[in-house]
Structure I
Amino acid sequence: MNQVNYNLEMERLMFAPVNKGKHLFLHSCCAPCSSAVLERLRTYFRITVFYYNPNISWEEEYKLRVAEQIRLIAWFNAKEDVAAGEAYPIEYVEGDYEPEQFFAVARGLEQEPEGGARCEKCFDLRLSKTIEKAKEAGADFVTTTLTISPLKNAPLLNAIGERLAVEAGVIWLPSDFKKKNGYKRSVELSAEHELYRQDYCGCVFSKLEKEE
């Protein structure tokens, strides 16, 4: 079976003249991961960043990541290419902070390793809410920054996103943002802007595994 090249599938839609300026509803897991994604896509799409991450187990950590996301978007929107009309301004929408939703889907999967069944439930939770909000916003496309991480399963994320998008009647934008040095670029931009770059996904289980 041929493996899908999600980056090429995304570029086919991204470069199509008919999609220039279309509205992309983008789930963001954090500012560092979104940095290279926004840099790459903001000249093609009108992007709304949707920050919904109930997997973050501590409110203080959550607020810190939110502040960094907002700071990064403000920097992009202040760039000269936005004023010149060469890039689109980025909008920001914050979802509810509801860690109880994450703990509900993680129940019984506490001992699963990072990247296992618990993570799959978490992806489903976050993408379900993202797609629901994308539909409410009348967005043309929806996707997530999660595929930029070398530790995240891009085929799984795309499969979940595609399934949920079809059910909701919206268009999933396939992606594998780590391609074309996407992850490397996110590290560079994080350093350039001194972004807070966490070393675990956000949940208590990933933090414990990291510490061990």
Structure II
Amino acid sequence: MKLYYYPGACSLAPHIALREAGLPVELVKVDLAKKQTANGEDYLKINPNGYVPTLRIDDGEYLTEVAVLLQYIADKKPGAGLAPKAGTMERYRLMELLNFISAELHKTLGALFNPKITPEWKEDRIALFGRRCDSLAHKLGSRPYLMGGKFTVADAYLFTILNWTTLFQIDMDKWPKLKDYMARVAARPAVREAMNAEGLVK
């Protein structure tokens, strides 16, 4: 498999999942401004949307969208336990979490990457993100991971998005449960490997 990524972007989530699953992957860095890969390919021919991640699977097809890639990776290696079995209520709970992270957290914080964002809109997005963090902290409760005692692909996605709070200098002290959660996930060997490979940690 081949993962097209940009360091620290949402493509970090499937990168983490691939390492957690122990699946071999070739990393291809994408220049999102130029829409070109590090080896000179026209990225728009690979993903016409022009954003990451894209996963080239072994039969040559391309998959896009974080939540889809995460479930594909989990299903490729079910023994890794990164997602509940398809068709179970637990799997739908995982899908519920993935959709929440995508629609309510990823899109909210992702707006801050827009260089033309107004101060008022930025303030609104950060306030909305704070309300979603209130909900997340309540959902997490005393559990180590989103679905309980076991790390899943939802944790790979949530960690990736929460990691942007450092980039945008959003103070997370109000949510100690989420700060502890971030530290717990960051300490996982596969997470450290992924972040190191992307040049995000030394």
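No lab work stands behind these numbers, since they all come straight from the coordinates. Here the structure is a predicted model, which means the values were calculated and not measured. Cβ atoms are built from the backbone, for glycine too; each structure is taken alone.
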The value 5.7 for distance in nm of label points 7 Å out along Cα→Cβ at positions 87 and 119 was derived from one model only; which of I, II is it? II
Label whose coordinates, when relative contact order in percent (Cα under 8 Å, 6 or more apart) is calculated, return 28 (choices I, II): I
Between structures I, II, where is FRET efficiency 1/(1 + (r/R0)^6) of positions 47 and 143 (r between Cβ atoms, R0 = 25 Å, to 0.05) highest? I
On distance in nm of label points 7 Å out along Cα→Cβ at positions 151 and 191, which of the structures labelled I, II is highest? I
Structures I, II compared on FRET efficiency 1/(1 + (r/R0)^6) of positions 7 and 111 (r between Cβ atoms, R0 = 35 Å, to 0.05): the greatest is II
The value 36, 20, 18 for Cα extents along the principal axes in Å, for residues 15-78 alone was derived from one model only; which of I, II is it? II
Using distance in nm of label points 7 Å out along Cα→Cβ at positions 95 and 167 for the comparison, can you identify which of I, II gives the largest number? II
